[in-house]
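Each structure below is given as structure tokens.
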Structure 1
Amino acid sequence: MDEQKILETFGFNFKMYRTRQKMSQDDVVEKTGLSKSYISNVENGKHRISLINALKLSELVGKGIETMLRSID
């Protein structure tokens, strides 16, 4: 899997799990302290997310990092 695909997969999965839980981007900002533009860029695969922030976001939606990196076919 190439770098861009990893970023897009993580972002897609985070957004999917976030919206399933009826959590807005504003809720994520409030709970993590990350900016809304950062969250948006992560969800769109446009930001190279750090491991710490990837773990924060994964835990926020109740998923393991390995789940967040799994492609949805």
Structure 2
Amino acid sequence: MRLYLTVILFLIFLAIAFVFGSQNDQMVTLNYLIARIDMSVATAVSLFTVLGFILGVLFCLLWKLINAVKPNKAAKA
């Protein structure tokens, strides 16, 4: 139940952030190693928020996998 409440609360906050971010239509230029792109600030914020969320989820899953594979110290005693 706690997981569902957390996910719903997170999605509500994310929706509010996207609504406020969509009001900013100023263009910004992103320069990276091999290319340059022009996009609105709202698009850039949305893109980096989604990328950060995906990276965070992947890191948490990797952390759980490492802890599941690692032998327990208590089991050896």
Structure 3
Amino acid sequence: MTDIGLIAIGAGLAIGLAALATGLAQAKIGAAAIGAILEKPESFGTVLILLVIPETLVIFGFTVAVLILFALK
């Protein structure tokens, strides 16, 4: 396998695994969030922030993938 192929696989794994972890986290947070909103509707803002926090994992994964891909230059 060439170096470019391995670099592409590494970049794909960086984004893919980060997205998978984010999806699993948001599934659990989302289920709990719906219950919290039903019991206390004024907690919507806090719940929304807690749902957005795992998305930073994907942003970090994307950043790492870009760094990996442009490390050759």
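Just so you know, all these numbers are worked out from the coordinates, no wet-lab data involved. Keep in mind it's a predicted model, so treat the numbers as computed, not measured. Cβ atoms are built from the backbone, for glycine too; each structure is taken alone.
Using mean count of other Cβ atoms within 10 Å over residues 6-13, single out the structure from 1, 2, 3 with the greatest value.
1
Which structure, out of 1, 2, 3, was semi-axes √(5λ) of the Cα gyration tensor in Å derived from, given a value of 37, 20, 5?
The correct label is 2.
One of 1, 2, 3 was used to compute helix-only ellipticity at 222 nm (-39500 (n - 2.57) for each DSSP H run of 4 or more, over all residues; to 500), and the answer was -23500. Which one was it?
Label of the originating structure: 2.
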Worksheet item: Just checking, which of 1, 2, 3 has the largest value of relative contact order in percent (Cα under 8 Å, 6 or more apart)?
Response: 3
